[in-house]
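These are the structures, in structure tokens.
Derivation of every value follows stated rules applied to the coordinates shown; laboratory data play no part. Everything numeric in this text was worked out from a predicted model, so none of it was measured. Cβ atoms are built from the backbone, for glycine too; each structure is taken alone.
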Structure P
Amino acid sequence: MSLATLTHVTKRFGSVCAVDDVSLELGPGEILGLLGANGAGKTTLIRMVCGLLRPDAGTVSIVGRPGYLCQDFCLVEELTVSENIDLYGALYGLSRREAAERREAVISQLSLADCRDRQVRYLPSGWRQALSFSIAVLSEPEVLVLDEPGNGLDPLSRKRIWQQIRTQAAAGAGVIVSTHSLDEAWHCDRIAVLHNGKLIACGAPGQVAPSADALLRYFI
């Protein structure tokens, strides 16, 4: 069974074809890495998966609840970490009990306990990203879509995020991760490489390139 199916998806912005006839599938428990240089079409493709953009051609089919972490996730600066989680829990339709249980779980898993009562405006970038990730998984999505989740993070924060990505996949969620990191891409189950909107390679990391460093050729 596929949790997400993209069939001949195309998206244009004026004369620019941002995504050009791309077909992909995402299975339960799978981590699919989207790799490509800036402007390759990764973010446009992700937004179509999340329903934020309509394809000009082709179809996007999603099974189950989606969760989405964008590059500029909207946190409420004046609220604390706990208050932001509670707010989004309410928006997701969680009961107070469910929201409280999941809040405590993600605070523990992502080591946010030390900053739970701090306003978001005063958080370092690593904690802000961890908070954004915790909100993306709050509704326990079957399809988790992450746009550059490790962007700007120190090695420890990035490690924690990837531990949670693997935890979500182990629980059966399908995960799509857009990344510039060759090491991160190498730890995905499959890699889909985009170039000028086209899907030019797709498969297990070892099938796409002999090593993580060899993936650099797709950025040239």
Structure Q
Amino acid sequence: MYIKLISNYMKTYSKPTLIALFILLTGCQSAYYGALEKVGIHKRDVLVSRVEKAKDSQQEAKEQFKTALEKFKSITQFDGGNLETVYNNLNDEYEESKELAGDIRSHISDIENVSDAMFEEWEAELDQYTNQSLRRKSAQQLANTKRQYNKLIKTMKNAEKSMDPVLNIFKDQVLYLKHNLNARAIASLKGEISTIESNVSRLIKQMNSSIDEADRFIQSLNNR
């Protein structure tokens, strides 16, 4: 049944659309991966796709946090006007930043899911070799891939964690401004700008490291 459905949808939809579609159709990851493999989309392909999505989300989040920082900094120059508009603008930046952070966390979870399945399958298939030389080469390749993957996922999670301090400060300042639409709220924000700048700088550095590591990991898989 899955094969017939996939064949029909392949004529109309792109691979990313098919992937999302068959999560709903199968309701089971093993069946989902099995269905994709029947049409030549292997776990490694899915892993590469998910790492690319995570990388793109990190790039987008990095730019969003930079934009939000500039918006928060600009508010410290506030000199009369509608403070409720100021609050709405800052809240929009916070909500956008929070949403992108959620996307990154979701992508990391997806990466861990398919990598676990891929490595488990690879380990099991080592026992199917009759040629011991090829088995050793495959085992070494598996070990190298795991080592690169572990470095990637650690870097991604470090970048993920670096978002929390920034989001927390953004949230605190937005809430304080909401509850105090007056000069005191602006003064409070001025006092936090240096901390926000420091945390955003750290976040961008971690994001860049994660993006670079994702590029290296994707290249290593594509070269095999």
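Here are some notes:
- Which entry (P, Q) yields the derived value 0.55 for FRET efficiency 1/(1 + (r/R0)^6) of positions 132 and 196 (r between Cβ atoms, R0 = 30 Å, to 0.05): P
- Comparison of P, Q - label where volume of the Cα convex hull per residue in Å³, for residues 76-155 alone is highest: P
- When distance in nm of label points 7 Å out along Cα→Cβ at positions 44 and 100 is calculated for each of structures P, Q, structure P comes out greatest.
- Which of P, Q leads on FRET efficiency 1/(1 + (r/R0)^6) of positions 52 and 180 (r between Cβ atoms, R0 = 41 Å, to 0.05), largest value: P
- Read-out helix-only ellipticity at 222 nm (-39500 (n - 2.57) for each DSSP H run of 4 or more, over all residues; to 500), computed value -9500, structure in P, Q: P
- Computed 0.15 for FRET efficiency 1/(1 + (r/R0)^6) of positions 108 and 204 (r between Cβ atoms, R0 = 25 Å, to 0.05) - originating structure among P, Q: P
- Across the set P, Q, mean projected area of the Cα convex hull in nm² reaches its highest value in structure Q.
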